Structures are given as C-alpha cells and as structure tokens.
Structure I
Amino acid sequence: MLLTPEQKLWRAVLEQAYLDAEESAATNVTPRQRFRARSFLLAEKPEEATSLALVCDFAELPADRIVLWARQRYAVAF
C-alpha cells in the first residue's frame, strides 16, 4: 500500500506524540509535554478522543487500536 503525502504527514503527527510521550533522557521533552502527549494518545477526555480520531482518520489508522495500545503502555505510569 502506498501512502499519500497527507497520510505520511498525519502519521508523523502520531509518531511525534509517541516520541513526546516516551520517557527518555535524550529528549528535550518537559514533563508537561510528556503528560499532554500521553493524554492525547489515551484519549480520555472527549476533546482528546475527537482530535485523536480525526488524526487517525487522516492517517488511515484505527484510533481504537491506538487508544488500546496507549492504555496498555501508559495506564500504570499515568
């Protein structure tokens, strides 16, 4: 499957959210930015769920699988 430039862009948005959510001494991400990225990926608030669903739709990725993955990965840390 070939990705369009738009799909690549929206997948990059999700990738950046993932990178921001990860804890790493090598990144310059503040704890607040990390918290916000994790909140976005967990989609617990209605506005976050709407935003994530829209980004996933543009990226042609299933939002429910992203949320499930994030809840498994960040539930304890969150």
Structure II
Amino acid sequence: MVDRPERFQIQLGEYYADLLKLDAWVNGRTKSLQAGNLLGAKIQERESKILERIAYLAEKRGISPEELRKQILSGEPIETED
C-alpha cells in the first residue's frame, strides 16, 4: 500500500507569503504545490547533513542510525539526555 502524501500547515510572514504566491504564479503552480517543491528541494540539499546528525545522535544513544530512523519515523519515544 502506498502512503498518501502528508499534509501540514506552515505559517509564513506576509513578505514570504507574497513571494511564494509570485513564485507559484511564475511557475504555473498552486501555492501549495510550489511550497512542497521548494521544501523538497531544500530537504534534498540538506540530506547528507541530516543523515550525519542522525548518525551522531544514534551513536550517542548506543544504537544504529537505522534503528534511530525507524524509531523517529514510527513515532516511538526517543530517549534523550537531560
């Protein structure tokens, strides 16, 4: 079974909301679609840094990066240091 895309809301200040509206129009997309494309591109740009941070935090907790990712993505409670 394929998961449906996750939907969530974000708040932008007036200036960035206006820029998003302009950017969406220029690209012939809805604001929602353009925002998703922009967010996806930014996450892709940061992917290696995100995975480095996950590896660091997993090692600190004494588990594998794969196990930490599984816990995060499944919504399991994650042990943190105080």
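Read-outs: derived from the displayed coordinates by stated rules, not from any lab. Remember, predicted model here, so these are calculated numbers, not experimental data. Cβ atoms are built from the backbone, for glycine too; each structure is taken alone.
For this structure, a couple of remarks:
- Structure (I, II) behind the derived value 2.0 of distance in nm of label points 7 Å out along Cα→Cβ at positions 16 and 40: II
- Ranking I, II by mean count of other Cβ atoms within 10 Å over residues 8-15, the structure that comes out highest: I
- Structure responsible for 12.5, 37, with Rg and Dmax of the Cα atoms in Å calculated and labels I, II on offer: I
- For relative contact order in percent (Cα under 8 Å, 6 or more apart) computed as 32, the structure of I, II it came from: I
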